[in-house]
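Throughout, read-outs are computed from the coordinates displayed, never taken from laboratory work. Keep in mind it's a predicted model, so treat the numbers as computed, not measured. Cβ atoms are built from the backbone, for glycine too; each structure is taken alone.
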Structure 1
Amino acid sequence: MTEIVAVTNCPAGIAHTYMVAEKIEDEAKKRGYEVHVETQGASGIENQLTPDQIKKADYVILALGKGMTDEDKARFNGKKVIEIPVSEALRNVPKIMDNLSLEAKVFSASKVKLGDKQESVQTGFISHLMAGVSAALPFVIAGGLCMALGSILAQFGMPNIAPKNGSIGSLPWALNTIGGLGFTFMVPIMGAYIAYSIGDKPAFAPAFICSYFANSPDLFGKKTGAGFIGAVILGLAIGYFVKWFKTVKVGKTFQSTMGFLVIPFVTLLVFGLISWFALAPFASWLMGVLLHFLNTIPPSLKIVGGLIVGGMLAFDMGGPVNKAAWFFAFSLIGSHVYSWYGVVGVVTTLPPVAVAIACWIKPSLFTKQEIGSALPALLVGATVATEPAIPYALAAPLPMISANTLAGALTGALTMLLGVDRIAPGINVLDPLLGLVHPWYNFYICLAVGLVLNVTFIIIFKSIWMKKQEQKVLEEK
């Protein structure tokens, strides 16, 4: 019997990670293969592969959205490995299962490359950025919820008082302060994990310290911190510097101290001084220009921006276009610019919820399996992620993607027009109730309008598409 082990992960660690794991398990079982899948999701590593399972495996499938460290990958040394971006895995797993011997490449732990296709997954620019975002998410989510709770308690009459004359301060103050630390450390942790994704452990501390320094204007005498721009630049620069540094050959005397002493010290010394002298002031200036532009942009251009970002978010439902728009909006939270993340909060909810509603309104347009998946798609889409809409889009790409993109673009423009601000990720449709979205009524107006548009477009576009498909079948007969 063919034995397979697999690892799945994605930037947010919520939807793709588990959907692809289930797909791999289902396809393997259809063919009578034994399969074990390790998921590296938001809750950490689950069903971790044992050395015995890896040893017995004939093939290894890595469906990755945020890459893997060299250390983590080393356990598959000498195995036949197939690596694929997690965003492509849902539609490609059946094909891979049919062509395991042709797709697999023997992996050597002494080399980073697994071939051209696999190299793009391991070293892709977006995968490193999303590794940073994935690490920063818990800081912002937990911090935002703490601040929201503190605000709610203050609104109910509890005093918001800082410690004074030996007192410990009030509960709302403590919650707001603790939550604020999440936002403070969001940027340095992003820079640290971008570097870690590229250069592994020796890159982590230097990138964290330098990103924190660059985001503290009082430390280098500027009005604006370097923000996410500084974190991205430092994370990438430090990561690749450390990756190169690890290839430098040294004598046995220093070999044992390279990873935890020499590389971190030299890297911090070099990039700490570069940050102080040039990089932090430059990134601070660049961030200041960006924030000034975003804060003074004319309303008409804001609406156009919302149109573009909304369309991008809905286009590939968790793919690279979606992630680019999401990264831009999310990164601005640390600089207290919340309107672009307001677009994210509304638009990313639309595709899965809309297709679920469309299934119930016009069931003739969908298969029994799609209708059966409607309720889970609605619940997950309304509270967690956009990805449940992907299977519906794969079944009918042209009408579904067109409907989602058009509705997302129009809703993004409306969200900007009505000034919806989202201060942190939360539980999507429940965010206004948690105090994470302002004004709450405009959020629900935009969501309702977006759903009406998206459902309408899905029904119209898919009806036309299905009629054309039927005509093609008749013509072929």
Structure 2
Amino acid sequence: MPSPQPAQVVILGASGDLTARKLIPALAAAFRQGHLHPATQVIGVARRPWDDDGFREHLRCAVPSLGDEFLARTRYVLTHLESAEEYRALAARLDALADAAPAHRVYYLAIKPELFLPTLRGLHGAGLLQQAVDGPRRCVVIEKPFGSDLASALALNHALRELLDESQIFRIDHYLGKETVQNLLVLRFRNALFEPLWNQKYIELVQITVAETIGVEGRGAFYDGTGAVRDILQNHLLQILALIAMEPPASLAADDIRDEKVKVLRALRGFAALDPRRHIVRGQYAGYRREAGVDPQSETESFIAVRTYIDTWRWGGVPFLLRTGKALAKRFTSVRLQLRMPPHALFGAPEECHLRPNALTLRIQPNDGVELDFDVKEPGPGLVIKPAKLDFDYAARFGRALPDAYERLLVDVLHGDQSLFIRSDEIEHSWRWIDSLRNAMRDTPLYLYERGSWGPFASDDLFGPCEGRWWCG
């Protein structure tokens, strides 16, 4: 549904790659489909020496499919935002651009993390973040990374609370805008086929993978100071895990959903009482240290796989295997829930008849969908059991390409819906667990693996006594 009021989407750092590659295409798609109010304005703010026409030409070159009607709604403000006077000038410019009707205003921080707080303090000082009780909304969208450890995340959250109400803060993780991730709530809580099985009695283990085929691709300096744990595991993987493992929320209200996610993150078992060498495997692809911007002696992990547990009634004793890496054999993101084998040997022991456990796989990208593995009898004499599969594909079922994650999330921001955004306590509990992991990693070897492989062979040992292997898309 379109936003009931006009809005100004103010992109700070509008000359950067994120704006042209993700934000503008998402906003244009939402505009074409009628999800935005017709009077919505997109206002780029940056240091490049452009005017409105120069900004539009930049966007047209970067995204040739943009229509003239959408481009007509774009404006540009040239400013360095280095003084209180420049912020006051920005405020005056935004007010002048607004149509007669009161407009919501969204500030998208497409800037470096170290500029978040200085920019927000400048906006606050110019009165740009003030929000009347019944007036138009003033919201801020913040990209990851949100801190680099628990201490920095706590400090950032504390600083933000001095400037904004939590209802104004939209911490964005684009994975939460993917259709298959959103479908987790429907799949689990709307289908009697699945919810009764969603517990330790029937599920033997859960594996979640975010695999990439590319290396650091020119981002060596950034990545070498970040690594796979902080780049992917702390945000994308833990958010997916929380949705997989959460209890049914009281309602679909944003805070009811986020309350249940926080309970999962609080229940994640830390690594202080675990043997790191049996629960953590980290690796680095061959040639990583020769990448531009990377320390030749770097110990930064480009691959991480961990075995952890959620200490709740529902999941007690069920291993959760989390894996992410660069330069792997295939690009995909998936969740695979492996069911326990029947507790009898009617068809012979599993190792004798080569039976595999039944499994439910949620494909998050690419080829978004759901598949269920089970066994059937092969036609003919005798009893020969063969694997079979039920497969649901989103694009095939609905006959159209899935919307980009940013499109859904930006529309939600304009509606003030925080369901798919991360609350401050989610950030803090995720970092608490990540800090525990990173401390334990010091006692583990750094394995070398070849580009195009599936990472260190040692990650196969994380399954322990469970029958199973990593799913490879």
Structure 3
Amino acid sequence: MAERAEADGSYEMDEGPFRAYRRELDATRDGDVWSVEETTTYRLAIPVWGWLFRFPVARALRRRQETFGYWWAPPDRLDARAAMVLGLLAAVQIVDGYLGTVLTQTLTFATDEFGHGNEAQGWVLGVVRVGVLFSLVAVALADRRGRRTMLVIVGVGSCIFTVLGGLSPGIWTLGATQLVARGLSTGLGVLIAIVAVEEMPARSRAWAASVLVLSAGLGSGMAVWVLPIADVDIRGWRVIYLLGGLGTLVVLWVGRRLPETQRFTDAAQHEPAVALPDERQRRWNRLVLLGVSAFLLSMFFAPASSFQNDFLKDERGFSATGISIFTIVTSTPAGLGVLVGGYLAETRGRRPVGAAGLLMGAFFATAAFFVTGPLLWLATLGGVTLGGIAIPALAVYGPELFGTHDRGRANGLIVTVGVLGSAAGLVFVGQLSDRWGEIGPPLAILAAGPIIVAWLVLRFYPETAGLELEEINPEDR
């Protein structure tokens, strides 16, 4: 934070993540000895999560350290508005993480009730990806109607259709409800990322992405926490869907407090300038580059995540409770990789951090499907932790590389292409794993995707760390 001196000798906040702040000095003299008492009163501008920062902030204010940053703080200064927005987005990101995890965690148990196998799972997981069309429409409308409005609409809609999925009479009805729910949930995630990028300072966009990824991981973890319900009864998996309805309350609460982004408000006051030929080519090149990357990455990581429970249950003999314990133990430390990745992406650059994380994550994620015992736990842990380093570095490229007037449409198209890649990967692994009797070999074939993307990142991606969005996209100046 930055202070300003007041006429009475006290200090008020000039800029920082506080709703209120005041520092007073009271000096008394006893002979040649002066005693000074410093009193700081403040109120953090961080909704929901302020309690997490209570003691770190108090300690930082006492020490008043200026030469080195704090590991838990962003590399750049957040003002009160940015802190508030990030706190609200992190809350709704938990809901999005839960909604996006329900199907992958429960489908293997739902197919047991409905009497289907791996091939049906692959088709359901693949067809559900068609729901990305809902997200494409939602994020495109966000360029006209506003980020906040569409965020609330898609968030509430995804919660409602998730509840309907818990009432499904068959596998294809479940797939139909999740087609809508997952599509809207995907749109919710894109809108959260766009709002964060538009509101965060230049040196904290990737760091904010890491915070949001951790929040999504917490939401995903909640779906894992309640997974043992599936062991109680063959229909127990349905309860996990019904619990998704609670997310409606969170989305509505956030919607009442979340402001529209300042960049969208400014852009809405004038029509976009006519793009010159070289500007159109630049936008097209970026769209193709990110679209190809999204396709290749999703083609590998979607089946690696979606078929993990089936692999653990059928090939390694895990129960629902065992899967829950395994997932919690191996996934919880991933937060460290994500947090480190966000910080490194701001201080060392997006490109080297993103490429290194992709290569290490893909290697260990693939190896986990070929080993047993302790090596299975270690390989999975290595995949999610080291791979997590790349997530914040690469997640911000979509919102960063396009102007405010078409940021939603462009990211919707990129996500759509990525979902098509995930659908192709799921069907590919689903069919070949049924024929070969193992999930690992077809997944190893698809591991070529992250390797290619790592090369693309180093060769063609621009470095955006520390640049304002208006520098990256001159049309927004």
_Taking distance in nm of label points 7 Å out along Cα→Cβ at positions 210 and 306 as the criterion, which structure among 1, 2, 3 has the greatest value?_
1
*Quick one: volume of the Cα convex hull per residue in Å³, for residues 194-321 alone came out at 141 when computed from one of 1, 2, 3, so which one is it?*
2
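Once mean projected area of the Cα convex hull in nm², for residues 186-417 alone is calculated for all of 1, 2, 3, which comes out largest?
2
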_Out of 1, 2, 3, which has the highest value for FRET efficiency 1/(1 + (r/R0)^6) of positions 106 and 226 (r between Cβ atoms, R0 = 30 Å, to 0.05)?_
3
